[in-house]
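All of the numbers you see were taken from the coordinates with simple rules; none came from a lab. Model, not experiment: these values are computed from the prediction. Cβ atoms are built from the backbone, for glycine too; each structure is taken alone.
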Structure 1
Amino acid sequence: MDKASLLNQVVLRFKDEFKEHRENVSAVRLTSDQHLWLGSDETSTIERLSFVDSQTFAKHKQFRVADFIELPEPEDKEIDIEGFAYAGHYLWFVGSHSWKRKKAKDDKNDQKNIERLTELESEANRYILGRIPLVNGELLPSCPHPDNPNEKLSAAKLYVTNRGNLLMDALASDPHLGSFVGAAIPGKENGFDIEGLAVYKNRIFLGLRGPVLRGWAIILEIELETISLGRLLLKQIGEQGQQYKKYFVYLNGLGIRDLCLDGEDLLILAGPTMDLDRPVKVYRLKDGVNLQENVLSKPKAVLEIPYGNGDDHAEGMTFFTDINQTPSLLVVYDSPAKRRLEGDGEVVADVFKLN
């Protein structure tokens, strides 16, 4: 495995409405029109930056998800967007589907902080798996298909249920994941947590940060069908008629923080499931879109991403090759080191060479 080869650093320049969230960017995807799409784990909005030059993305525009998809809760409740994918003129996005525990804070005394550590919550907006038409750099509620005017593109989400959505209902009886779905275990404590998203044709791949089972991370595959305006259902695709497929991937105990397609390979950004400073690596899962159920996969690590001491937690990656003409990945960080913060609305991302 090659040590990370830093090719370049890129400034991401945000406007007022997102400046405070530049330190919790959690998802990124670069589309062929040179727009960079970003999400935060603290908002219910999608951010678009435009390519300015080899070192800058700016011209920030914000899109409210609630303008396209009905949210189960008010939009001041975060979606916790953890993954983006672009396919078939749709921008796909996924929330974490996770529980969270309140943090201890420096301005609280020990007793208050101990009480805070008992407080768990799971917000309904976090269980959004959705798509929004993306045409000519703009997100639209609906529009004709650019290549087939007789076909209509429309924003939609996986059908919401009391447990979160249909995927959580389907997983509730899974022999590996059911106990985690039914338990109030926060994502940062090896609980159920979706953080990776890739779309290949009509197949959707979801990478789990947790749970990691005795060192094995999990990728889920699903397919969706539209039943009515704005609502999607799961298809039956498993060997036993399940509405999902499940794949086990050995990442040396790490969980999945992002997924990215490279042809029919899956690139996996892997990091710790817990709130830790630990190795962050990129793995290449050969022919990853054609995995077989009931087979254990051991992909090869191809990059090692630096991490900080309480900061610089790599959260998302996207191909950057189209812009710099060198096979490379752009990586964004949650809790970026202070040296990455410029001005009052800029944050620096890294570009690494990909072999």
Structure 2
Amino acid sequence: MNQRLQLAACLTALSAAFSSPAFALKYAQPEHNLKADPTLPSWQPGEVKSEPEEELNIVGADIMDEIVLGWVKIYRKQYPRLSVTEDLRASGAGAPGLVSGKGDLAPVGREMFPAEEKSFADTYGYKPFAIKVATGSVGSLGKTASSVILVDKDNPIDCLSLPQLDAIYSKTRKLGYKEVGTWGDLGAKGEWANRPIHLYGLKPVNGIEQYFKMVAMDGGEYKDDIQFVKGKGFTHAFTVAAQDMATHPGGLTYALLANVTPNVKVLKLSWKEGGTCYEPNVENVYAHRYPFSRYVYIYVNKAPGKPLPAKVKEFLRLVLSREGQQVVADERVFIPLKPEVVQEELKKLE
């Protein structure tokens, strides 16, 4: 028999570095009832020539295992001669998988760290090729949740802009706001006017910290007076910071919705000074109006000026189709892409 129907799911045991609950949260309660936009293009499979033993190897994030498996099921029905393997340990496994050549596709639940990109570039002479495949969750732990800004519940400030956050956290102030040291510098009156801002954060490098630094600080340099909090994993550290604000009423931290405690409140955020303030909810994260809305990615090895292998290109075309985005929607935690984002990503494949 020439055809071999094979689907090998290699879910390797988590390494010690990712064995604690803070790094292994893959399941989350449903957050939404969204559907893939009906205007998204339907998948029209192209030709993929394959020998009976040829494989498509997927190496990367455990947090994306459900949606990756959904894509694989659809893909395998179309290309039964192709053997598909999944090795989904952690986001940090994606870059090494591409560098070693063991992975054809690397699902990563965050942006690659600079060191990961450098490792790939040092090997191949160009950067890994990134495709947005879904939007992160609103607030589910371990599911690329949007960051939020927490302050004392009695703080009179209700909204901050990204330039203000930049001035709060960075000494470089790349976004152009004036120097900030007290809540009065942000418009607070009365007893809050002269109250210093007590800053919390995560010690670099961490996916949440890196994304905050990129969006709010344009990659700038941190101030020296930030209290880098510790805990049993980064999610617990954020809760430690939120609880500690009871002793520092002037406190501020970036965190996740899961870290909200009774003594703090979540601020709305705007992209620019005087801009519209958005709260972190499904509607605003889906539309990426909320500044800390995130994407999850699939990275591949694509040399500049050269086409992707057909088996890789077709998998990505499936992911970016109506059927592929419905897989994302059906999980009800990660959020499907908007049509305009899908069109931008599809153009990259040509």
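If distance in nm of label points 7 Å out along Cα→Cβ at positions 114 and 322 comes out at 5.5 when worked out from the coordinates, which of 1, 2 was used? Mind dumping the intermediate values first?
Values: 1: 5.5; 2: 4.4.
Source structure: 1.
Kindly point out which one of 1, 2 the value 130 was derived from, the read-out being volume of the Cα convex hull per residue in Å³, for residues 58-137 alone.
Numbers: 1: 130; 2: 97.
Structure 1 accounts for this read-out.
Taking Rg/Rh (Cα atoms, Kirkwood Rh) as the quantity of interest, name the structure among 1, 2 where it is greatest.
Values: 1: 0.94; 2: 1.01.
Across 1, 2, Rg/Rh (Cα atoms, Kirkwood Rh) peaks for 2.
Assign the value 23.4, calculated as mean count of other Cβ atoms within 10 Å over residues 162-169, to the correct structure from 1, 2.
Computing mean count of other Cβ atoms within 10 Å over residues 162-169 on every structure in 1, 2 gives 23.4 only for 2.
I have 22.9 for mean count of other Cβ atoms within 10 Å over residues 202-209, calculated from one of the structures 1, 2. Which structure is it? Intermediate results must be reported in sequence, preceding the final value.
Numbers: 1: 22.9; 2: 16.8.
The value was obtained from structure 1.
Starting from the value 0.95: which structure in 1, 2 was FRET efficiency 1/(1 + (r/R0)^6) of positions 178 and 210 (r between Cβ atoms, R0 = 25 Å, to 0.05) calculated from? Spell out each step's value before the answer.
Values: 1: 0.95; 2: 0.45.
Source structure: 1.
Please state which of the structures 1, 2 yields -1500 when helix-only ellipticity at 222 nm (-39500 (n - 2.57) for each DSSP H run of 4 or more, over all residues; to 500) is computed from it. Kindly include the intermediate steps, with their values, before the conclusion.
Numbers: 1: -1500; 2: -8000.
That value comes from structure 1.
For structures 1, 2, which has the highest computed value of relative contact order in percent (Cα under 8 Å, 6 or more apart)? Walk me through the numbers before you get to the answer.
Details: 1: 18; 2: 26.
If we compare relative contact order in percent (Cα under 8 Å, 6 or more apart) over 1, 2, the biggest value is for 2.
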